[in-house]
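The structures come next, written out as C-alpha cells.
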Structure 1
Amino acid sequence: MNIPRRFKQKAWANQKGGSGKSMLSYNDAFYLAESGYRTLYLDGDEQGNGSKPLGEFAVPGMVSSDLFQARPLEPIEIVEGQNLYVLMADKPGLIKAERSALEDDEMVDLVRAQVARIARDFDYVVVDTAGSNSRIANSLLVSSDFVAIPCRIDSYSIDVAKDVLSRVAFIQQQWNPQLVSFGIVPNEFDATQPAQIDWLKQLMTHYRKHLFGGYVRKSGAYKEAAAEGVPVWRLMDEKGRVKTAARTAGKEVRVVFEMMHKQMEQAHG
C-alpha cells in the first residue's frame, strides 16, 4: 500500500552504536528547518539520543512507536511559523514494536502508510534509525527515499559500514529500487591521527564509489550543542557569541548537508 506523498524521507543508518547517526541526523533536521523547509525529525532509535534535546518541538500526543500501530494516524497539525517537528522515541513502545507479530512486508507497508499520513504537509522527514540491524530500523530504511551511512574512521567501524552497504544494496534490490544511497559519510575524522588518514585513504582507494564526497571532522562542539538543544552552528559562549569551535564545525557540517540537499532536490523530480 503506497500512499502518494510530497515529502522526501532520508534515513541515517548504521548497525553500530557511536557512529554519529543521532548527532548528524539531529543537526540535519535543524539545517533543513532553518533553510525554510517544513521538517519532521523521526527518532526510531530506542535510545532516543537525537530527540531527547528537542522536547520543545515534540508532536503532541504522538511518539515514534505509534507508527507501528494498526490504527491510522492523523496528519500532524501544523503551527504557524514552526518548521521543525519531532516524533520522540519511546523505548518501551519501540521494543514492543520490534517484537510485533507482523510479517516484515506488512510492517514496511504499515510504516510507510503511517508516515505518509502524519507527514502529509511536510517537505522532509529525517530519520534516526537504531544502531542495529533490527526490524524497526529496516522498515524505516525501506520506506525512505535516501540513506546516509555515517562511519567513524577506524578499522572496525569501516568493516561494519561495509556490512551496512551490503544491507542497503539488498534493500534496493528486493524492497525499494528507488532508494538512493549517499554512501559512507566519514565522521569524527581527526586529521592529526596518522592512522585515520591511512584508513581514509583506504576507503577512498577501495570504496570510492560508495564514499560520500564530504566528511565531518571530530569536534566536542557537537555534544555541547546537543546538550543545549541547538544545532552546532548556534552554540554560544557566555558572551552570546558563537563559539569558535562550533562556528568551524557548523560551517563544515552544513557543507555536507548542502551537498545532500542538492542531490535530494534533483532526485525523483
Structure 2
Amino acid sequence: MLLLGLAFSALIGALAYRRRSLSGSGVAGAVIVGTLIFGFGGWVWGLTLIAFFVYGSALSKYKEAQKSAVAEEKFDKGSRRDFGQALANGGFGAVLAVLHFLFPSEPAFFAAFVGTMATVNADTWATEIGVLSRRPPRLITTGRLVPPGTSGGITAVGTFATMMGGLLIGLTVWILVGIQDVILSGAVNLAGYLWLLPAAVAGGLGGSLFDSLLGATVQAMYVNAETGKDTEKKVSRSGAKNRFSRGLPFMDNDMVNFISSGFGAAVAALVASFLM
C-alpha cells in the first residue's frame, strides 16, 4: 500500500507542479505526506488530502490579481506551496495516519484526521476569501482594526469562509466513506456518519481561530525595510533584511499552521466523541 501511495502521490505532485500549485520542494513534501497518508490511512484518507489540495489550488486562483498585492507585502509565501507548507498542511495528518495503522480500533484518530484537514482547508479559505473583505479585519485579541492580511486579523467574511471550508471537508469525507461502504459491502449508512459534519466544522473553525490567535501573539513578525510595515517575511523584495519586531523567532507561518492543525484535530475528536 505504501508503494501505491508513493506512485499516486508522485503523479498528483507532478500534475500540481505543472499547474504551478506546488514548487519543486513542495512536490517532495507532498509525496512524503501523501505516501504516509495513503499508505497508512487508506483511500478515504488519501483522497481527502487530494481534495484539500484541489480546493486550495482552485481557490488561490480566484481573484488572484486582487489578492497579490496583499500577499506580496504581508505573507511569507505565495500561492505555490513549498516543502514547509506541504508538511505544515499535511504533516499532522500523516502522523495520525500512522497512529491509525498502529491502532485501527481507535476511532479518535480518524476523527482527528478529519479535524486537521478541516483546519488547513478552513484556514486556506479564511485567508483567500478574508483578504477580499470590504471591511478591514480586527485583531482577534483586542478587536483593534488592522490592515488586510495582518496575522491575527479576522473578518466576518473570513470567519464564514472558515466554517464553509471546514464543512466542505466534512462533506467530502462523508461522501467518500459512503462510497467506500458501497464498494466493500454493497450498502451504505450515511446517517451513521453525520457526526463528520459538525466535527469538521468545529475542528476547522477552532483550528483556524487558534491559528489567528497564534498569529496575533507568538508568530514571528518583521518590519519591512522598504515600507516600514509589518510583514511575515524575513527579507524584503529588494533583498534587504527586515527587522524582527515581535513573536518567537522560530514560530513562522508553517509552524503556526502545523500547531493549529493539531488543535483542530483535538477539537474534532472531542466533538466526535459525543456524537459517534
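No lab work stands behind these numbers, since they all come straight from the coordinates. Because the structure is a prediction, the values reported are computed rather than measured. Cβ atoms are built from the backbone, for glycine too; each structure is taken alone.
When P(r) over Cα pairs in 10 Å bins from 0, in percent, for residues 122-225 alone is computed for each of 1, 2, the one that comes out at 14, 44, 32, 10, 0 is 1.
Looking at structures 1, 2, which one was FRET efficiency 1/(1 + (r/R0)^6) of positions 162 and 234 (r between Cβ atoms, R0 = 30 Å, to 0.05) calculated from, given that it came out as 0.65? It traces back to 2.
Here helix-only ellipticity at 222 nm (-39500 (n - 2.57) for each DSSP H run of 4 or more, over all residues; to 500) was calculated and came to -13000; which of the structures 1, 2 was it taken from? It was calculated from structure 1.
For semi-axes √(5λ) of the Cα gyration tensor in Å, the calculated result is 28, 23, 17, so let me know which of 1, 2 that is. Going label by label, the one that fits is 1. Calculating volume of the Cα convex hull per residue in Å³, for residues 18-129 alone for structures 1, 2 picks out 1 as the one with the greatest value.
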